[in-house]
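Heads up, there are several structures right after this.
All of the numbers you see were taken from the coordinates with simple rules; none came from a lab. All values reported here derive from a predicted model rather than from experimental measurement.
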Structure P
Amino acid sequence: MSFEELLNRYISQIGCTAKELAARTEISEVRLSRFRNGERKPTPEQIDLLAEGISALSKNMDTKTVRNELTAALTENAVNYERVIGNFHVLTANLNIRLSELAKALSFDASYLSRIRAGQRKPADIASFVDGVCHFIVRKYTSDSDIAAVASMIGSESERLKDEKVYFHTLTE
């Protein structure tokens with residue numbers, strides 16, 4: 001279960017409104033809304049506040065248990081940032097992807113992409129970043145030699161990647 005699903009389940013279970021939980025935790029309603037819809041992830045301090053608020057409002061949930069469940073849900077679905085950046089570097093280098101062209105396709109600044117590739121910056125939404133890069137590759141690198149190169153880099157069979165959906169899914173993974 002994702003973090004946002006668990007948070008929404010807690011709110012439903014204890015029968016409170018998001019406004020009540022926001023007031024109890026001193027987390028703004030806007031920020032709480034972003035947590036609830038998956039736009040943002042809370043810091044460890046915010047998880048503590050959420051756990052304390054949920055526990056206090058429920059009157060029968062243990063703060064430590066709530067904190068552990070929220071933390072587990074958050075880390076369970078976390079993207080391995082170092083792996084993403086490493087793979088991004090390998091793909092861009094081996095496919096000779098021009099960062100300016102990729103930046104244009106993703107609506108990013110080329111210098112920002114360069115800093116991401118160097119590990120100096122981190123995309124705000126890593127999953128969307130991965131999705132965008134993979135869509136770019138699947139659309140642009142379609143020749144047999146391109147697909148063979150991608151297949152070799154990601155440890156797949158070229159024939160599998162000839163199906164666009166499989167190509168995208170395998171590359172994303």
Structure Q
Amino acid sequence: MHSDAVLGLEFSRDGKYMASASADKFVKVTDLTTGKVAKSFEGHTHHALGVAWHPHGRQIISTGADKSVRHWNFEIGERVGQRVNFGKEVTAICYVGFTDQAVVAAGDKTVRLINASNLNDVRSFAGGTDYMYACAATPDAQFVVAGGQDSTLRVWTLANAQVVASFEAPTPAGAPKKEEKK
């Protein structure tokens with residue numbers, strides 16, 4: 001399948017395929033019935049870190065250590081768009097419900113909602129204090145959650161990007177509380 005570490009995975013919504021992102025810079029789609037690679041997407045110039053299926057199952061978005069988000073058409077096997085202007089590695093991506101929007105997390109402390117068809121920002125979610133590694137959205141498209149190097153999970157409303165909860169790592173008994181980085 002891949003020639004290096006697998007860093008991101010997601011099943012297609014119909015359960016027929018598995019998309020994978022790898023340190024070998026490829027995004028591959030495996031047919032789960034045959035176990036064979038159905039499509040292989042080349043274009044990342046550094047590790048492919050995350051991958052997400054569009055809800056309709058015909059497109060995939062991947063993120064990479066090359067500071068990019070790449071949009072692929074699964075049916076024709078080609079890249080249909082890319083954005084390469086993130087400040088640091090783009091570590092994770094997930095679609096929001098059955099919309100054409102996706103949440104991305106990046107090493108530049110950002111969590112963003114993007115329009116998947118043109119890859120432009122819709123809004124940002126403030127509060128990340130360090131490298132962000134993971135993100136998710138609730139199935140009903142009401143909330144976004146992200147976490148990273150600062151060991152804190154932050155939950156925002158999708159509609160207006162307001163923080164509704166913050167879950168910090170517990171402080172060991174007797175240890176001084178860690179201060180947020182500015």
Structure R
Amino acid sequence: MGDEPAPFDLLHWNSDTTNLPASWHRDYIESFYKGNKLAEKGGINVAGTAVDIDTVKTPTYVQAGREDHISPPESVWKIMGHFTGPKRFVLAGSGHIAGVVNPPAAEKYQHWTNNEPADTLETFIAGAEEHKGSWWPDWLAWLKSQDPATVPANGARVPGKGKLKPIEDAPGRYVKAR
């Protein structure tokens with residue numbers, strides 16, 4: 001309505017620019033979004049090697065946002081038909097930002113899981129159980145089920161300490177760049 005929006009954490013995500021060169025960004029949009037080349041055997045090459053996601057056997061955790069208008073759950077579900085290793089699909093409440101950036105402490109939204117085999121998103125949803133809050137604890141439990149070993153997070157840098165000085169206060173001018 002012409003007024004500046006009230007400060008809101010998700011607006012910083014919406015304002016974040018890609019910081020990619022224009023040709024790279026255009027190729028990314030054309031290849032991955034419009035062309036869906038990752039789903040094509042050899043549609044994407046990395047360092048001269050054709051990618052075939054149908055051969056991926058690595059355990060895969062797939063999260064979709066129920067109200068995501070950029071990557072709708074119907075689209076995200078399709079990856080389940082490609083990866084051949086162990087897979088877990090989780091449907092998060094909200095959209096492509098809030099559905100992902102929903103820390104457990106916020107106690108917002110919800111997510112759905114279904115431990116039974118599902119060939120379609122509709123089957124997944126029909127048998128899904130709703131859980132209050134973030135999907136992150138489910139992801140952590142899934143990670144631990146893959147390998148319970150952990151590594152201490154020693155040496156994490158504290159901004160402003162050590163030899164690397166902060167450039168500026170968060171969120172940083174790049175977020176505001178247009």
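Here are a few things to note about the model shown:
- Entry that produces 55, 34, 31 once Cα extents along the principal axes in Å is calculated, selected from P, Q, R: Q
- Which of P, Q, R yields -21500 [helix-only ellipticity at 222 nm (-39500 (n - 2.57) for each DSSP H run of 4 or more, over all residues; to 500), calculated]: P
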